[in-house]
Structure P
Amino acid sequence: MRHRKPLTAAELAEIYDREPTPTVLRLLQEIHRLRSTVLRADQIRRMIGKQGSAYVAGSVWECFERELDAEPCVTDPPTPRQAAIIDARMRMLEEWRKNGRKG
């Protein structure tokens, strides 16, 4: 599934202004939480730098690892819908391999 163009903070605020419901607020809080993780990853990237030096402040790295370890998308089992998609793609790959195609 291709991703849509990322939404800016202004676009997210506009969505809430149009639909100021508790459900939209909760979704925006989750988006904010995920954006914080992306900002931490960017902070680490800037610390590593373009030369690829391996130095990252320990406290920043530890915080990033804690954030990733707590991510449901890393730890949750697939939902039934996700499992069905995975199964369908695996069957497709198996068919391709039987017919000599590379996946």
Structure Q
Amino acid sequence: MEAKPIEITAKAKEEIRRLAPAHGGVPLRIAVTRGGCAGWEYQVAFATAQPGDIEWEEGEIRIAVDRASVDRLAGSVLDYQGGLSGAGFRFRNPHARGTCGCGISFEA
């Protein structure tokens, strides 16, 4: 098995586990694409893994990371922040030189 390119916190695992049943057993797929106000943006969605994705399971959750995104994600931590305002998945990415106010895009 290949090394996992990102770490998933306990809070993020809990939220993925909560959401997964509504998505028919597909993994949480993570990618980085060009876009957003800072140049790169995270794509996080329950979706079918694509050929070449790095896939693994942690307990009952399945994760897939786009192979083309690995260099921009390596060493990152995926966390989940709850609450009434601004709830959602958050990345701590050692490659991000800056982020935008929306928290979805970053500069690398």
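Structures P, Q were compared on FRET efficiency 1/(1 + (r/R0)^6) of positions 59 and 83 (r between Cβ atoms, R0 = 25 Å, to 0.05), and the highest value belongs to Q. When FRET efficiency 1/(1 + (r/R0)^6) of positions 43 and 91 (r between Cβ atoms, R0 = 25 Å, to 0.05) is calculated for each of structures P, Q, structure Q comes out greatest. Among candidates P, Q, the computation of Rg/Rh (Cα atoms, Kirkwood Rh) that gave 1.10 used structure P. Given that helix-only ellipticity at 222 nm (-39500 (n - 2.57) for each DSSP H run of 4 or more, over all residues; to 500), derived from a single structure, equals -3000, which label among P, Q identifies that structure? Among P, Q, the structure yielding -3000 for helix-only ellipticity at 222 nm (-39500 (n - 2.57) for each DSSP H run of 4 or more, over all residues; to 500) is Q.
Which of P, Q yields 1.2 for distance in nm of label points 7 Å out along Cα→Cβ at positions 27 and 67, as computed? Answer for the origin of the read-out: Q.
Comparing relative contact order in percent (Cα under 8 Å, 6 or more apart) across structures P, Q, which is largest? Comparing P, Q by relative contact order in percent (Cα under 8 Å, 6 or more apart), the maximum is at Q.
Every read-out reported here was derived from the displayed coordinates using simple, explicitly stated rules and does not represent laboratory data. Keep in mind the model is a prediction, meaning the values are calculated, not measured. Cβ atoms are built from the backbone, for glycine too; each structure is taken alone.
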